[in-house]
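Listed next: structures, encoded as structure tokens.
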Structure I
């Protein structure tokens, strides 16, 4: 495998939807909470949204690099593992080179996220915390994934945190509107309940990617002492968690954005019934992509509902 192809594969392009979706959802929450669809076309709004997106993508890549390196160093990526090729364990990328790649991704995240960090010291602190959590997923003295905290990390960081911080940054930024004869500068109201609930819903859908991954790797994770929730509680727990995440995740999004995301419930049920039939490691492979597709479709429907004005901005969740 060529160096470029190895690095591209190590970024795990299919997982990047987990970084894009909460940023788009956070933008939708900010627009719906403002009750002014035209706010989304404001240049300052778009610039901050792109800054959030650049930061999230780089953090996701850094997390993927760290996961590749951490699992290799801890012996989790063995020949018995079923799944995509891992760069470090396969010898495509040296450990020292991967470490440099992690640092480069983190520096790029800080550069691209600088406009957002400049809005508030709390946003800067939250960004640094996001990077630290991404690296601590499989690296450091207490790797989260090895202590059964991977699901909490995904829901918290790639769901709640990313969605809420995006909405917060967009609402904190100064928006310019044409008020009468003059341009008026103001901030948008921050819909905390909506952002938290939407982030939770999206995080639960994102967690199904990890659930499928951990159900696939049950035997190899057990052998190296990687105590994921699936290793701790078994594949039966994974099947139940998959169903819970699917239904409750869409319900949370439905509470915020109305009926649009709930239109995906039949697809979610079909995916879950098929997931319950999976038994061997290879059987779980398709469900990583299927979970990502459901997450992406839910985000598209929520953004579409916002753009078409279907979200009641005066509801309890938008206050």
Structure II
């Protein structure tokens, strides 16, 4: 039975992915700065320390500041899924927050590269998260994986993020980078923010609502991480987005139809209000980004939820 080490394993995606991996017969090691506290708070009652027996979730220590990963946990790991990184949308983009968003990704990647270089291990592959923040505003045709990183905070962050994990390939480890779209889940993430105004009877459409949102159902995203891990032919960068992107307006109205049975009143939030509320982050909220899923589909991955209607119907 193979063992998967996950960074960022207690977040929205990491928690769902842990369930999928366990259900598919994998052992999971979740890295945490405080394994005991994390084990007590997390829904899985895993053991503390490195993997020692089959069928469990384990919590092992890492400390990015001190550049430490439990070498015993690493020695027993077959696959690594790298999700660690501070939330982009959780707080306003102050200078200190932008620094935290960038360094939480690059420094954790650099620690993995260093640990794999210095400690004995049997890791065969590493599947790393990235994001479609790599891409800028729409250019007339859907973005594909070979398009360059856009100038600006998110483009620069994604470029540094991907570059920081790339050196693992020099050690003969197969590397896959998944540029994630907006993740849809009923437990949090983007849909949580979309739902908030609906409690007051308003379906809030951002700006004109015409901007394209490239999204993915959390179940499809987790299945894609697993697929990339199990499919040795996959290497390099893939867009982790559903085949059918939607406008902000369509996403909002579709969600409203399921949450409020259409009772919420559609209302456009003017751009100047969003800029006042969100600051620099408003650029991303108002940006239209049509991202192609063709490459990952050509790799053989099949989406359970290719359309927003199927995704929202399943989630709600």
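If FRET efficiency 1/(1 + (r/R0)^6) of positions 90 and 274 (r between Cβ atoms, R0 = 25 Å, to 0.05) computes to 0.90, which of I, II did it come from?
Of the structures listed, the value fits II.
Given that helix-only ellipticity at 222 nm (-39500 (n - 2.57) for each DSSP H run of 4 or more, over all residues; to 500), derived from a single structure, equals -21500, which label among I, II identifies that structure? Spell out each step's value before the answer.
Values: I: -21500; II: -11000.
Only one of I, II returns -21500 for helix-only ellipticity at 222 nm (-39500 (n - 2.57) for each DSSP H run of 4 or more, over all residues; to 500), namely I.
Rank structures I, II by volume of the Cα convex hull per residue in Å³, for residues 114-209 alone and report only the one at the top, that is, the highest.
Across I, II, volume of the Cα convex hull per residue in Å³, for residues 114-209 alone peaks for II.
So if we calculate distance in nm of label points 7 Å out along Cα→Cβ at positions 66 and 298 for every structure here (I, II), which label has the highest result?
Comparing I, II by distance in nm of label points 7 Å out along Cα→Cβ at positions 66 and 298, the maximum is at II.
A value of 57, 40, 38 was computed for Cα extents along the principal axes in Å; which of I, II is the source structure?
Derived from II, not from the others.
Rank structures I, II by FRET efficiency 1/(1 + (r/R0)^6) of positions 138 and 258 (r between Cβ atoms, R0 = 35 Å, to 0.05) and report only the one at the top, that is, the highest.
Answer by largest value of FRET efficiency 1/(1 + (r/R0)^6) of positions 138 and 258 (r between Cβ atoms, R0 = 35 Å, to 0.05): II.
Determine which structure produced the value 16 for relative contact order in percent (Cα under 8 Å, 6 or more apart), calculated from the coordinates; the candidates are I, II.
II
So distance in nm of label points 7 Å out along Cα→Cβ at positions 170 and 250, computed for just one structure, reads 4.5; which one of I, II is that?
Only structure II yields this read-out.
Just so you know, all these numbers are worked out from the coordinates, no wet-lab data involved. Source: prediction; values computed, not measured. Cβ atoms are built from the backbone, for glycine too; each structure is taken alone.
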